[in-house]
Structure P
Amino acid sequence: MTKIIGLTGGIGSGKTSILKEFKTLGIPCYQADLEAKRLMEESEELIGHITKLFGLSSYKENRLNREFIASIVFNNPDALKQLTNIVHPAVEKDFTDWLTQTSAAYVIKEVAILFEHGGEKKMDATILTTAPMEDRIVRVINRDKCSREEVLARMKNQWDDEKKIPLADFVIENNNWEETIKQIKYIDKQIRAMNHEH
């Protein structure tokens, strides 16, 4: 049985670089948030639901109107919950289909918000990426060309690392890339060893 390993981490913690490293080790990786965005633009069913929920302005020129949707859900937890209730099952189904295509020892499913929703219960193991707060803020400002205030506002939607660390099976401290690569290789060995225990 292919094991499912959840990878998560706060905004700016370097999840994407870490995923790339796992890919070079031959591990199939599924980026739930990217796939969610793809499905919201490709799935007729999702497009129908989202348009019904938020109106025709949800899409412009067949593309998801992200700014419009973000402006609705940002200050409205109920709207965000409704959107999640539509998108989440579609992503789960897509992931299940994707999983049938692989016979790898394990796959990595990257999820931005995992522990906040108890998602770790569906995983065989979890990896949490952490990085010093200041590094994370600078990374996101440079990447998204946004203000410090905007980054801090986005961080508020996620739990602090202190709360997540005790829940994670593996923690990658991503503040020195050479060390990070060593940690990834160590975790890869540990996960492969899990497969032989049963």
Structure Q
Amino acid sequence: MTDRRNELMDACLAYFLAHGVANLSLRPLGEAVGSSARLLIYHFGSKEGLITAVMEEIQARVQASFSVAADKAASDAGPMAVFWAWTTHPDNLPYARLLYEIQVLALRNPEAYGAYLEGSSSGWMALILASMPPSPEALSKATLCAALIDGLLLEFLATGDLRRTTAALELFSRLLQSQPSPPATTHKKRERR
């Protein structure tokens, strides 16, 4: 990546955090970041290419930041609690809002942003799976954890009720830890009579 593209990436990232992307227009963005719409297209290919590149960079930074926080956290806190504390910290909330905004845009326009959705989901699933002990249900549990965090974070962002959403996460964590793994099931073929 060229130095100028990197500079534009950082400036656009800051702009996205402040203004979102739903009503993004390249001309005002270019002016705000000390460039032009034409040069943004030159460096990123299209408006969608710019949004995807910046969001992939945000995703990578957020995941790296969380990994560092998780490594520093007390081992007895549990990965869900560590993730929740990190995500709901005021410094990280602008990132969460922006990630959800682009996720909704990607759901509405998968042709333009589908690759972002795939990368976002697989990146978070990999982090969650890495924090879990191996088991036959690991992928299902990781999916459940990701869905719960998504729902609780959206609820927190919508209501601002950190106490209630944190209590719900703590309850889920206790339930998840207290559930024994189901016995392996085998499917027997029915005998024909």
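Since every read-out is calculated from the coordinates, none of them should be taken as a lab result. None of the values given here were measured: they were computed from a predicted structure. Cβ atoms are built from the backbone, for glycine too; each structure is taken alone.
The table that follows gives values for the structure above.
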quantity: Computed 2.2 for distance in nm of label points 7 Å out along Cα→Cβ at positions 10 and 170 - originating structure among P, Q; calculated: P
quantity: If distance in nm of label points 7 Å out along Cα→Cβ at positions 34 and 122 is computed and equals 1.9, the structure in P, Q; calculated: P
quantity: When distance in nm of label points 7 Å out along Cα→Cβ at positions 90 and 146 is computed for each of P, Q, the largest belongs to; calculated: Q
quantity: For relative contact order in percent (Cα under 8 Å, 6 or more apart) computed as 18, the structure of P, Q it came from; calculated: Q
quantity: Label whose coordinates, when distance in nm of label points 7 Å out along Cα→Cβ at positions 58 and 138 is calculated, return 3.1 (choices P, Q); calculated: Q
quantity: Value 71, 50, 30, calculated as Cα extents along the principal axes in Å, assigned to which of P, Q; calculated: Q
quantity: Label whose coordinates, when helix-only ellipticity at 222 nm (-39500 (n - 2.57) for each DSSP H run of 4 or more, over all residues; to 500) is calculated, return -17000 (choices P, Q); calculated: P
